[in-house]
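Got some structures for you, see below.
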Structure P
Amino acid sequence: MYINHRELRVFLAIARCGTINAAAQTIGMTQPALSRSLKRLEETLAVRLFDRHPGGMALTEFGYLVQKHAELIEFENIRLAEELRMMNGAATGLVRVGLVPSAISSLLKLALAELYWVAPDIQVQVIEGAGNQMLDLVANSSVDFAIIGQVQSDIPEGVLTAPIGHEQVCVVAGPNHPIHSKPELSLSELKKHRWILPEKGNAIWLGFNNLFRRAGLEPPVPFVTTNSVHTLKTMVAEENYLSMMSRVIFSLEEKHRLILPIPLDTAHWQREILLARRRNRNFLPATRLLLSEFEKQAKLLAQPA
């Protein structure tokens, strides 16, 4: 059986648009020509692909199966074109990546700098958010992949995670916080002070809760939660708040002694950096290039200075 790829393109247009008229406008064909193309495909496959109704066209059970395979063929055609352009030194395409704030601070700048030298025509869209938000974006294919920290929430169905590196997380305070004047610090002492943390869903919460519960203590309730890194750093640097941050997030403030790790060994820990991607999803060359740069930079950062 020979299946005409142009007829598959027509089929996908109808499936996505929902009507013959909209599909014809989308791919630049007349309605009669498009209807004839669909009829030939149904005759070749010997099945009905759509149920016709006054509101448009709805896929049959057979149609859903054909759609799955037609989209795979479409993807492979796009990937072939991208592979050829990359061999010619002209890789292009849009890559959508989801990142937690610490990945932006530690990996993004380095990865993009390397990518630009290899493939300057690639476009990158960056979406920032908490780890659980990034997992949802991966699950619904809003991003091609995400770089996140460990999360407390369940991993959505169809999403795979794998470690690609580590980063240090610390309890921090401003330079004038009274915590620095304590001759002997303890976790019990930390419970007495005001805390500001990222909103729940951020990987920081996992370390925050574990820090106290491993010592048999109930974690303190944060006085403030926020989804803004700027707010976190401002309140810690200028007010008497404690917080917990990835060290790369406040590296500049630490250099100028605006935010400092507290001198308590148990308040420093390493967390994994994870790659999140869809199960069984093939990446276009542009996506593979950017992902390889993230993985390379994560390994370099993990090496001892």
Structure Q
Amino acid sequence: MDRLIAQRIWTDDSLWHFEFRNPQIPYPLHSHNFYEIVFIYSGSGTHVTQTGKDTRLKAGDVIFVKPGQVHGYKDIDNMILMNILIRPSFFETNEQTLSRLPSAEKFFRDKGLSENARPIIFSLNKMQLFEVRAIIEEMQEELSSQHVCWELAGEIYLFQLLIMLLRIYNDPNYPNNTERNGAEKLIKYIEKNYAKKITMQDLIDNGNMSESTILRNFKRITGYPPFEYQMRQRMFASIQKLIYTDYDITQIAYAVGFNDSNYFSRCFKKFINMTPREYRMKYKSERASLPPEQDDGNTAGDEI
């Protein structure tokens, strides 16, 4: 059984590290000497432990793995996830603060932990997942930009993320209010109609909210203004079409709402730092590099 250590993962002194898997591949039982929080963004798969108690995973599920706990993945169906790996020193340094949080003992105490102890698994609803992803993206931005005080800012976001998760774990309906429900309705509207031309008046009419309320709540929940969120939905849809269809670039551009394939290519490159054609070639190259027994129709990637 493989044991992954932080020194093989981190190339710097940061307290946390991100591993995005699009999609995750099957991975055998393993453990590590750091904490891991796994967020299932989409798709499904089975989380396995050496006790034989498997859990079927779906979008919105969270897995909290402590150092030494044994787990793995199988029966993957296009499962896309984000791993946040955290050094134990973060929890040791902040033990006094973290101990005051609800369920802290269950989440953060790893002394005397049996390797047969199962990781904590619970679910986020769609709106909760939106808010969690927005915090994660702020953390990623701090780590990549490394502006002045980036480490402190990143730790603040990490605390915010942990508090959010513990609140949801203790109250699955947290939080619940009218404005949030209205924003959820608009998010679903954009996701359903991302390829169409949407105006602010369309959002006002469908959400029954003022423009200022829409802008405030949409950014707070998703991390993006509504039309930037629409653009991201177009980009995510185009990625799936590049991977799973043989459509040419122009066909994909029109399918996701662009009238100009050149403009689509520019937007795509700005979003993912490579052209649609380069992304498709990279995916094919990664898939071709998989050993035959691991080529299950998904792209390459190592679970951490």
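No lab work stands behind these numbers, since they all come straight from the coordinates. Predicted model only: the values in this text are computed from it and were never measured. Cβ atoms are built from the backbone, for glycine too; each structure is taken alone.
In this comparison of P, Q, the computed figure 20.6, 56 for Rg and Dmax of the Cα atoms in Å, for residues 30-157 alone is attributed to P. A value of 17 was derived for relative contact order in percent (Cα under 8 Å, 6 or more apart); which structure in P, Q was it taken from? Only one of P, Q returns 17 for relative contact order in percent (Cα under 8 Å, 6 or more apart), namely Q. Looking at volume of the Cα convex hull per residue in Å³ for structures P, Q, the greatest value goes to P.
Looking just at distance in nm of label points 7 Å out along Cα→Cβ at positions 134 and 150, which of the labels P, Q belongs to the structure with the highest value?
Working: P: 1.6; Q: 2.4.
When distance in nm of label points 7 Å out along Cα→Cβ at positions 134 and 150 is computed for each of P, Q, structure Q gives the biggest number.
Could you tell me which structure in P, Q was used to calculate Cα Rg over 2.2 N^0.38 Å, for residues 206-261 alone as 1.43? The structure behind it is Q. To which of P, Q does the computed value 13.9, 39 (Rg and Dmax of the Cα atoms in Å, for residues 126-189 alone) belong? Answer for the origin of the read-out: Q.
One of P, Q was used to compute mean count of other Cβ atoms within 10 Å over residues 102-109, and the result was 21.1. Which label is that? Answer for the origin of the read-out: P.
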